[in-house]
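Rule-based calculations on the coordinates, nothing more; no lab input. Since the model is a prediction, treat every value here as computed from it, not as a measurement. Cβ atoms are built from the backbone, for glycine too; each structure is taken alone.
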Structure I
Amino acid sequence: MAKSYRVWGPILLVFCVAFALRIVFLAEASSKPGFDLVYMDSEYNLEWARALATGIWNPPYDRLHKGPYFRAPLYPMFLGGLLKISGGNLWFARSFQAILGSFSCVLAFLLARRCHGTRVGLVTGLLCAGYWVLIYFDSQFLLPVLLVFLALAGFYLLSLSLDRRSLPLAGLSGMILGLFAITRPNILAFFPFLVVWGLWAVPGTWRRRLLFAALLAAGAGLPPLAATVRNRVAGGDWVLVASQGGVNFFIGNNPQSNGMQAVVPGTRATWWGGYEDTVAIAEQSQGRTLRPSEVSSYWYGRAFKFIRNHPAAWLELTLRKSVALIGDVEIPNNAPYQARRGEYFTLSVVPLGFGFLMALFAVGLPWLVPRSSGPGDIEPRRALVVLILIFMAVYSATIVAFFVTGRYRVTLVPFVAMGSAVGLVHGFDYLKARRWRQAGLMGAAALLLFGLLRMDVLNVKGETAAFVRLTVAQDHLQLGRLDEAIAELEQIRRTQMLAAPEVYITLARAHLQRGRLSDRAAVLSVAEEGLRHHPATPELLWYAAVGQVEQRKWPEARHWIEQYLKLEPEDVRALHLACLVAINQQRRAEAEAALRRAEQLDPDHPTVRDMQRMLK
């Protein structure tokens, strides 16, 4: 009974603490109107999941089931399953993710316990339970909640397979890590190390070692192979899991990259606009239509050209990304979650940050790998910790090789927490044994490292301050708080805090939606100012045309709508505007041509009926 309690007591404690914090955060966050707003990657995942759940593929997401995957598919499939079960209830999906995240904390406890004992396991589990970034991402429609669970489950099953010398468990653990690969393919770089480790770590004959490694490889390779074959069948193209790799590699390896912002120079800032531009640029360069694998290869080629031609700049950029990876600052990508942490009491009250964990991890490193019990003897827990460290090194290298954001390193957090727990437990043991000197040195080293990691040497907070304000303004706009949105955006515009086209696009949209008399002129002035800084931006050309129409300036409106249609020739909404302008200029033939083109593209579009009515 006592032995059972020693196992189940910590499990229940870790799960209850983790789940309580996550469900309290969900309850608090759901009371805020902006919490259910989704942008960029979250929106992409959610809309993909909704299409999978309902079978209704609305544009532009209808293209996701026609060809090779652009992004790895497992998380949208997972989310789609939750939406299917719940009838599309987002609260159910978030609550289930909170439960899954709580189980991840339990897995962190179990894994650390197998490697270092119950005390280290319990501290690891509680660190994960109270780590505010994990709490936050367990509520988001993003990959980390699934990645953390799969990584921990894979390593825990691997530890069981070593202890029990179980070949089926080896295959199962490999398959779990293979599922990770079709959630985020970075882990593919780790698989060769996994197989070699399998040959080294397993005691017994070479035949048994080969069989163990082969089952690991087969399990790990099966999900990526299935996704790749599906890509060939669905799209006629051999794409390994997803075709996004080349674009992402170029994002982090080009002359204009800062290693942190997910922007391809010369493309639109919207998700689908940016995607379409990366394809168009590649095809224009090659002078032909390209398959997704060829588009990816084109961007890989451009990135490697930069690396070859500018090795010093690339090394400096790589160093910058490495510093960003281990720093305390959370680099935003989808939303400025660290800057907005103060809006949530639950996140503010838990003090743990990445710099704190990294400092303790570094202090605990000397004790992290258990000592061998004898020459030539490979203990399972020692072998497992070695593999975990290899995973951390390889996975970190893949992040740095592309570009760094806070959410990409979340997968590493439970393993960093295990090292932190080792440091904390040894520090406590020194204090308990009154070994003040050793305890003092450990504490001083941890504080020094924490201070260094807390330094925002890359000025991430300064560089993202405008991004925070833009996100707040976009929230106001989606919630219909137009006055607040315009005030925020005008402040950014006046101070030039962020010289990005999204500022002008969002501000023009806000003025147009508010619809006051003064807003008519404002739409045009904002769009034209934006075009001076960002020529040929389709959204700004659109608002410039709309602004001229609002003021009944037909020749100027014609100029802008023609420029827009050169970039977006299949936009039925723009053809409707072109038809309106042509009618007001008595250019009936051009108006009829716009109608015919719109009827060819989408005869059921509501604007087509309006064009037909105007031309009667």
Structure II
Amino acid sequence: MLSFPEFSVLSSCAVEPGRTQRSIAEATELSVGLVNATVRSLRTGWLLDDAGALTPAGMRALEPHRVRNAVILAAGMSTRFAPVSYDTPKGLLTVRGEVLIERQIRQLRAAGIDDVTVVVGHMKEKFFYLGDEFGVSIVVNPDYAERNNTSSIMCAADRIDSTFICSCDNYFVQNPFEPYAWRAYYAATYHEGPTQEYCLRTKTKHRRIVDVTVGGEDSWIMMGHAYWDPEFSASYLRFLRAEYDHAATASKLWEDLYAERICALRMDMRPFAPGMVWEFDSIEELSAFDPTFVEDVDCPVFDNICEVLNCAKGDIRRIEPIKEGLTNLSFRFEVGEDAYVYRHPGPGSNELINRASEAFSQGVASQLGLDTTYLHEDPAEGWKVSRFLEGCATLDYDDRDQVAAALGLLRRLHDHPVDSGFDFDVYAATLETIELIDHQRRVMFRDFTQMTRMAEELAALARAHGARRCLCHNDSYAPNFLVHPGGIDLIDWEYSGMSDYASDLGTFICCSQYTVEQAREVLQVYFGRPLEPVEEFHCLAYCCLSSYYWFIWALYKEVCGDPVGSYLYLWYRHAKGFGEEARQRAAELGLTAPDVRPTA
């Protein structure tokens, strides 16, 4: 087995035969004296000839350290790189004239690493050309939307052994790859000042990593690729397979699992000079590295903003993704002294939303002063530019004043005598969304038939008793009410259309934690008086219908790979609870409708 100095000298001479001993010392960080002694020893052992080239015995001795292949992780969604990542995966961006992942593949090939696998997920089809043009293997990660990059490691597990593990969006100023590696390592650069990156603490002259913490200051940080030797690969994959199905593992990066098992997983730190490895956490950071990036990038979102605000791409700055909202992708940005929000249609949303109806309603909302943020919407594509309101908070369902103000906006909308010509029937929309789920072969939940029949019954009864048609928002839940020092705004009119007034009340209530009794109190705030019995039934029925619609909608979003989280169960629970209450009220009042099929 080779010692570290022997490996360092042999691998250096394998890459560049005939190097001077000073050149070897500079490349390996060994002293000139140690290089001199090691060269003499290697020549004595017939591993290195007098010309500084490896002998056949030297090649055999070095072979166990050969890097066999590389796996490039390219499945992630790069949400921090909005809006460019809406249309182009981060790894396919062009930086200083080269596509990031293409540059990395070329660097691997230049180091003799011909076997390259790319694991793809988000916008996977955009990477497929790499198979033909670069001869790489493509592996599809079907779980990229629900799991972090440990899922990509699992997809490529049978290929990992003496392997470079790379991220598709790294930019290496100089080629960091080599055909041979001494032991498992992680590339690192030194960061001065505070950082939220993974910080490293090492021991021994080989810089063995003994601790990894997220966040720190004045520290070496993980930055770039890693090399997994056979021992590390086998041990890590054994741990991953044992823990993969644990719920906590889904959100973990592969580095998180490594940090938890650091005592059993030997890995050294490979230091790189400042400015050698780039990751680009934001468009601003990339633009500082490549000043032509923003002007050259093919990004329809930037073009849309420039058209609406009459600005240049270079004027768009301080882009920050906004995580609120269940349907769309949005980000905040600044032009000049003003802040704005760009709304980008989310996955599957255009199949659910009538954009022409939304644009009409936005105009009405702006006219009535219900939404003072609105600037422009494209009725065909669904993107929108709005003013950003500083100091905003989401409506608090437990704040009586805020609830009263929100319901006042809805009442003003419902009393406005206008017909958009676009209908939104929440029960009909439920049935349409069920068809979308069926089309994608979603397995129905256990009480699907029972709940659908209950919704059918209540929809018929509500149409026959207490119905009033008007322009409605139909997505009137807390995150769409912006509370700010100047008042309250109702935003995001995607589901708006002519509907029953109670559709808005049902949505408002079904997205809260209100009990039935609390819901009755809220309804009285809207009416400004106690409700008539039929009015109460009608509104409770819509609490059920709205809950069931949003529950089915949430199932569809999950089919599209965009889960909505805890709302799914909230809507399920409210659909059943308010549904039973409404059916009981209908029975007490003796309400009937000709097209009702009684529920068992």
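Odds and ends about this structure:
- Between structures I, II, the calculation of distance in nm of label points 7 Å out along Cα→Cβ at positions 391 and 591 yields its largest number for I.
- Structure from which -23500 was derived, helix-only ellipticity at 222 nm (-39500 (n - 2.57) for each DSSP H run of 4 or more, over all residues; to 500), options I, II: I
- For 27.9 (Kirkwood radius over Cα pairs in Å, calculated) the corresponding structure among I, II: II
- Comparing distance in nm of label points 7 Å out along Cα→Cβ at positions 295 and 551 across structures I, II, the highest figure comes from II.
- Comparison of I, II by mean projected area of the Cα convex hull in nm², for residues 111-422 alone - largest value held by: II
- Top of I, II by distance in nm of label points 7 Å out along Cα→Cβ at positions 159 and 231, largest first: I
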